[in-house]
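Coordinate-derived values only; no laboratory data. What you see is a predicted model; the values in this text were computed from it and never measured. Cβ atoms are built from the backbone, for glycine too; each structure is taken alone.
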Structure P
Amino acid sequence: MVISGRNREKLDKVAADLHAKGAEVLVVAGDVSREEDCRALINETVARFGGVDVLINNAGISMRALLVDLDLEVIRKVMDTNFWGTVYCTKFALPYLLKSKGSVVGISSIAGKKGLPGRTGYSASKFAMEGFLETVRTENLKKDLHVLVACPGFTASEIRNAALAADGSVQGESPREEAKMMSAEEVAAEIYTAVVKRKRDLVLTTNGKLTVLLNKFFPAWVDKLVYNHMAKEPGSPFS
């Protein structure tokens, strides 16, 4: 198993927990928004384990602001991590994944299926990720490459606390009740099962499934529902 991220201290803590459970773990610190870091991640993985069986593109940052107020650098930062990070890692891992007939997983969001107001950069990055991975799947249709796009819905994590505000500063707190969301462990278990079964898509939570379904038939109505839902967030940019 290989884990990567920008914070070496946190990576080492996770690795220690995994070691205690009997897992062999390689820690590779890096920033997926940097092409050279992604190349190094795959190279070190192959050097240690001889190949790649499953690639999970999970790195992500969010933002919350109206486009009219937004510094464009915020969108660039979000796209660099959420979209380009997926592109870089998938590109460099692809030869090994084709050899192993392995799996590419993209952790997307309902925001990648329905544009969320106040989340222009985040929704754009997830739509882009899904289009990219769908194309990778089709290109390799006859090569037994498995591609899974997973949309967990709201998950208890630090992504909202670390979300970027209009000026690029860190939001610092979540506008939602994290305790009422799915845990990261629950989401991981669902994704694991979907990889084993080589599923194409995974949409978790009832609200997520309803949003995707209803948006196919009543998009204008869902626009209003989504607007009203997001406007009720504490500190919403619509208020």
Structure Q
Amino acid sequence: MSNEPVPHGYSTGLIPRDYGLHPVGYYAMATEFPESELVPESEWGARLANNRDTKSGLLDLREANYDVLRSLDQDGLGLCWAFSSTKAVMYCRVLMNAVPIRLSAWWVAGIIKNWRDEGGWGAASLEQIAGAGVPAESFCPSYKSSYNTPECRANAALHRVTEWWDGAQDPNKAQKQLVSMLLKRIPCVVDLNDMGHSMCAIDIGRLSPLEIIYDNSWGDQGEKGLYRGTGARARPDGLVIPRVTIPSMT
């Protein structure tokens, strides 16, 4: 699957981030992506080959922890923007050697939107996770406000993001940031205006032409729930990168 139309019956839900209202640096808990983290393009090929040879990419991590890291499912609601950031946090936890657990994007979206089926963008949901966290899926397994209990909120606080980077507004610059992060095995939240969708980017399919592998939120449809994007769908219109989470064991 690469650059295919959105399948019938699958929702997206992205509202493109308005950088006039929410410029880079707007979110209090984020820092601007540091130029020092960029991988020189001359090193991209060797780094990707090494990740494949050593089976150390995020796609390999997903396969090794597939019971937990299999794709989430937004179940026809326009909440992709909360599912993309939640999934990125799940990868961060595994990378930090925390116990792999399924987290609830339902709660993140519900708190922001007062449990309405409304669109949003990745940075807004990641800011919510940085502030209040995200609970285990068992505390909020569907989009119902009745799950927003004191116990659920207490569990969410165990899974906060404590450091995240805000990517560039310029899609071409953001693309270089995205590739650099994936080569370093760091998951990214990517908003794609062309598709009206937000997904968690986890790996690189190829460098020329660039193909980004996304862990989508439409369940296991297609290639075990993955989406492969090229062209405009390999160039972020919005990019945020969770770096550190609270390493809770529950």
Structure R
Amino acid sequence: MDLLCYVGHHTNNTELLRIATEHAYTILKHQLRPDGSTHHLVNFSPATGLPQGKMTNQGYSDTSTWSRGQAWGMLGFAQMYQWTHNQIFLKTAIRLANCFLKRLDESEGVHECPYVPLWDFDAPIENGVPLRDTSAGLIAVNGMLILHQVLVLAPEQDGIENGFFLQRALRILRETVDLSLDGEQVTLQKDEEGKVKVVNEGGEKFEGIIRNATANWNPDAHKPYKDHGLVYADYYFLEAGNKLLRLGMV
């Protein structure tokens, strides 16, 4: 939705803006649950356009809340509010964010670094070790930083204290760094042909900045893949830093 709005705005293409807005309304109508959580996937009939199934592909179950999906929704609706200034998108982003934070709070006193989210908020804990998805937390951070910015300009939202989402975003960042920032050191060197190469200074050669991401741990997945680096985590970690720089906080 953000890309459609960006291109539509910069090319004066109102059809792209219409498509993005219609898609946002479709998600709002069919993908959100009453408690503010989200379905991962909705299967629409190509004949009628109506939902014919609500399920998951990467989460634990069709009725669970996959944390990265929840974070995508939060970020997406916050971005849509920035483009449209439609209050329903702002209220939806806040609703999703509050649900996400409620689930993080449920890990308080239960898991180390409770603001590094579980990969699925409803999945069982295997062998007493919580499986995380740092990418979910970092995507959520970016959504909450947008909410913080827009609420400064739209303070009429009742019941939200000043800086609420900023402080929660910063806590996710702090706990993610404490738990999951990769500590390996590398240097850049030129080889004999003048090409730059990465030289690892010992360790396992982890290919990422942030650890403890989970791409897919659905029990029926063709390729389950957990506890690794993930481009979403690294990208949104850097983007969060850029947002904080623009806010004058770094």
For this session: Of the structures P, Q, R, report the one carrying the highest value of FRET efficiency 1/(1 + (r/R0)^6) of positions 54 and 206 (r between Cβ atoms, R0 = 25 Å, to 0.05).
Result: Q
For this session: Out of P, Q, R, choose the structure whose coordinates give percent of Cα pairs over 25 Å apart equal to 35 when calculated.
Result: Q
Problem set entry | Read-out distance in nm of label points 7 Å out along Cα→Cβ at positions 6 and 198, computed value 3.7, structure in P, Q, R | P
Exercise. Given a computed value of 27, 47, 22, 4 for P(r) over Cα pairs in 10 Å bins from 0, in percent, for residues 62-109 alone, which structure among P, Q, R does it belong to?
Worked result: R
